[in-house]
1. Of the structures labelled I, II, III, which one yields 11.5 when mean projected area of the Cα convex hull in nm² is computed from its coordinates?
2. The value 2.4 for distance in nm of label points 7 Å out along Cα→Cβ at positions 40 and 88 was derived from one model only; which of I, II, III is it?
3. Here Rg and Dmax of the Cα atoms in Å, for residues 32-79 alone has been calculated and equals 12.8, 42, so which of I, II, III was it run on?
4. Among I, II, III, considering only relative contact order in percent (Cα under 8 Å, 6 or more apart), which has the greatest calculated value?
5. Thinking of I, II, III, which structure, once helix-only ellipticity at 222 nm (-39500 (n - 2.57) for each DSSP H run of 4 or more, over all residues; to 500) is computed, gives back -25000?
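Just so it is clear, none of the values below were taken in a lab; they were calculated from the coordinates. What you see is a predicted model, and the numbers here were worked out from it, not measured in a lab. Cβ atoms are built from the backbone, for glycine too; each structure is taken alone.
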Structure I
Amino acid sequence: MNNPLFPHIAAKVKLLTTDRGGRADPIPEGEYQGIISARGQHFSFRCEMPAAGLELGRTINLDIEFLFPHLAVPFFKDRLEFNIWEGGTVGYGRVVKIYSA
C-alpha cells in the first residue's frame, strides 16, 4: 500500500464462493478498494489484504478506511451488517469496532 491506512472501522468480512454468486477469484494480498453497501447507502473504502489474500468462502477481520469518512463514519455503528459490492454482492461483513477520530 503506497499510502498508510487510517482505519475508521474494523469488520469481520467473508467473501462468497463463486457458486453463491461471488467472485471468480480470491482477492490477492495488498491494497483493495471497493464499495460497501448498507441499508441502501454505498461507501467507497480501501483496506489491506493479508499476505495470503482473501480466499473465497473465508472469513477474516479487516481494518477499513473510508475514502469519504465525513459521509461514512456517522452512518456506521457497531454490529452494522453490510455487503461488499463489485457490480453485485461478492461478500458481506459486520462492524466489530469503530475507531475514534
Structure II
Amino acid sequence: MSIDFPTALVVCALIASALLTLGSSERIVPAIALVACVIKALMVFRVIQLSSPTLRIDVILPAVLMSSGGIWWSRSTTKSAITGATVIAIMGLFLFLQAVHVLR
C-alpha cells in the first residue's frame, strides 16, 4: 500500500486541527481549520467533488488552512497548540504551493 503526499498532508492537518479544536477553549479559528480540512480530505479521498467556474476551491481551502494556522499560532501559548498550529500552517502552505503549481 502506498500513500501519496497530498493525502498525507491532509490527514496530518486534519488530526492537528481536530486536536486543536477539542483542546482549546477558544474554538472559532481551529473550527474553521477543521472544516477546511474535512472538506479537503473529502475531496482528496474522492468522496465529494467541488468545482466552481469562478472560484478555485483547490486554492481557497489551503489558503484558509494557512491563514487559520498562522492566526492560531500567533495566539497560542502552550507547546501542543503551537505545534498543532504550525502543522496546519505548513501543511496549508504545501497544499497551496501544489495547487498553484509551484510544487509538483
Structure III
Amino acid sequence: MIKAKELKDDAILDIKVNKSYYLMAKAASFTILQQMNVVEKGEEYFKSIMTQKYEDLDDLQRAFYTIILLLAEIEKRATDENLYNEKEILEPGDEGYVEPTQDSN
C-alpha cells in the first residue's frame, strides 16, 4: 500500500508569491500559449478556453487555464494591496522605442 497526501476538500491556503515567481508563472503561460497556436486559431479560440467547463478542455488547455487562474489571483491581490509599480512602456511608433528581444538568460 502507498500513502499519498492530498489537500482536504475545504482547504484554502495563503501562499506568498514574490515577483520572480510571478514572472515565472507568466512565462509558463506564454510557453503554453505558444504551444496551443492561439495566434493561428484566433481570439475566439482563446476566449472559448476561458468559458468552457474544465473537464471539456484538453490537457494543454487545462494547463493554460490553471496558470491563468493563478496569475489572475496574484494580480487581484497585488491590486487590492497596492503592490504594483506603474511605469510607462513605449510602443512601436513612439520616439525612443526599441524592438524587444528575447534574452537567452
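1. Values: I: 6.1; II: 7.1; III: 11.5.
Corresponding structure: III.
2. Label of the source structure: I.
3. Traced to structure II.
4. Top value of relative contact order in percent (Cα under 8 Å, 6 or more apart), among I, II, III, belongs to structure I.
5. II
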